[in-house]
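Quick heads-up: structures coming right below.
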Structure 1
Amino acid sequence: MDNVIAVLNNLKRMGISLAIDDFGTEYSSLSRLKLLPVDRIKIDMQFVQGVEKSEKDQAISKVIIGLSKNLNLKVVAEGVETEPQLKFFSQKMCDEVQGFYYYHPMPPERIEGILRENRRPESSGC
């Protein structure tokens, strides 16, 4: 673990942002969260997709968001696919969402076109 932490600290010094993916499942633990030099936590999609139907998933998601905020970490909701999911995480002050709610996977050329269409015009000066 000491070697992992050293490598992660080196990556951070290089300006790389680090996240714990699928938080709340498998090998993610509070002891690791305490030790690892991460910038954000990504809430596992099983909790995200359950917030519409499950009070337990809502509670777990709220706790993860609160924990993240208290540790000065950004929090990302993975797998947002519906308006109610987006609304829930927006109301709970989740920093970022990712998922099919906005777009499904697509070729790079299509992404480039979308980004060009949505680019804000540059100001002409003050």
Structure 2
Amino acid sequence: MVWFAIHPSDIQKGFLAFSDCIVKPMMKRYSGGIRLQYFETDDYNSRIYAYENDLLYSFSIPVFYDKGFRYYLNFNYGLTKNTTLWLRWSQTIYKDKSSIGTGLDEIMGNKKSEIKMQWQFQL
């Protein structure tokens, strides 16, 4: 939760809640995780940052403001002894928005999706 105020009469607030489920079966060549999240803030000044698991040797800390949902799925699979594949798919859904972003980054609609893939080959 966050409360932000420049003046005591102008308080902006927000909150973010999420739940993670991570699966790493023993003796299996795959693992994965999923996050479900809800956020709601009054304005950009009351924005909230949240750490997210990502691909190998990577992480993200996106900013959240307004109202919406977010979820992501991480999956990795050992194809062979020396080759591993990582996949990540995420989507943010904003409530009561017809567009996201501005200028060349503008997305028509209320959903923003991202897909990432990483392939590792060890010599």
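General observations
- Computed 12, 34, 29, 21, 4, 0 for P(r) over Cα pairs in 10 Å bins from 0, in percent - originating structure among 1, 2: 1
- Entry that produces 0 once helix-only ellipticity at 222 nm (-39500 (n - 2.57) for each DSSP H run of 4 or more, over all residues; to 500) is calculated, selected from 1, 2: 2
- Structure (1, 2) behind the derived value 2.4 of distance in nm of label points 7 Å out along Cα→Cβ at positions 44 and 108: 2
- Computed 19.8 for mean count of other Cβ atoms within 10 Å over residues 76-83 - originating structure among 1, 2: 1
- Comparison of 1, 2 by distance in nm of label points 7 Å out along Cα→Cβ at positions 52 and 92 - largest value held by: 1
No value in this document is a laboratory result; all are computed from the given coordinates. A quick note: this is a predicted structure, and the numbers were derived from the prediction, not measured. Cβ atoms are built from the backbone, for glycine too; each structure is taken alone.
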